[in-house]
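Take a look at the structures below.
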Structure P
């Protein structure tokens, strides 16, 4: 395989990484709200959050992307394909991250919450400044694993017209008639990307403060 073909795959892989990381970041913010709603004890918040999570965990990402891509124009919202892809991936990963964070929140030592109440923290302050950091520390390996899964699932973005790594590999394989070489190179790039993410996640996890159990 020529260097030029590999460069095209590498450029597409950068596109894949950027879109995936943006989706993961947006999904994390949404996930904090969802997990907080589920644990709020308020039925009006918990029930919609559970329905959201059930839907986006129960429906394949491919179907979600097609639904969002075709639904937005119907309701009068015309956005580029990349925006529709980010919305779909963000909502999907938010559902999974919310479940991970919920487990982390439930594992926060009760003594810390009681101490926050005594020192005058409001419920919101205790949630953001105590529960979220501890839950993040407890669930970080699961969150890194979710990031890797989303990076691999990003190959489905091609259905809404995004030329990411897999779509570029398909196009090049069709035009060069060298599918084995092209897809082997694409697989290598996915492996490198996910290895870097896993290593970075491990380094970040070791830098997070420990939690007394």
Structure Q
């Protein structure tokens, strides 16, 4: 391994937590009466949610259009409840992130939109507890992973160099985007593998 990174960037879903998308769909279906497969097609498969991740909508616009596209009335609180149900925090990884914080600047970069961003403390409180103000959402940068520009814009805001930054994500395409932007990376699969990598970089206390 090269010298210890000064900055470590964690992904959220399926790294810091297990993301149970099917539970989210089931909850939304129960709330709205719309079949899960229809919700998935209208919101996710057609790119609406991806557009929100890329910063196209405000939280209010996203919520209004979410309801309009499905033809339902759904409160923000209900939307957030369904998102909360989908999250199973990974305690092992969260503990490692907390330890990394003692030796490097700790950052979160997740592909998510403004509605989750404004309520992350309610949905996944550990994110605020561990990452604080360095919890960043792709919608803040006008694009999303795997676009290399999201990494460039993040590092410009942090004022750190890519070659000193370790990026951890479970999605291969996002790892490729980070590599193109010059970041060090680890393709996350298990907590035990991650521990070995962080140990090798002398990032764990």
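Coordinate-derived values only; no laboratory data. These numbers were taken from a predicted model, which means no experiment stands behind them. Cβ atoms are built from the backbone, for glycine too; each structure is taken alone.
General remarks:
- At a computed -27000 (helix-only ellipticity at 222 nm (-39500 (n - 2.57) for each DSSP H run of 4 or more, over all residues; to 500)), which of P, Q: P
- Origin of the value 2.7, where distance in nm of label points 7 Å out along Cα→Cβ at positions 40 and 72 was derived from one of P, Q: P
- Structure with the greatest value (metric distance in nm of label points 7 Å out along Cα→Cβ at positions 80 and 176, set P, Q): Q
- Answer label among P, Q for the case where Cα extents along the principal axes in Å, calculated from the coordinates, equals 54, 31, 27: Q
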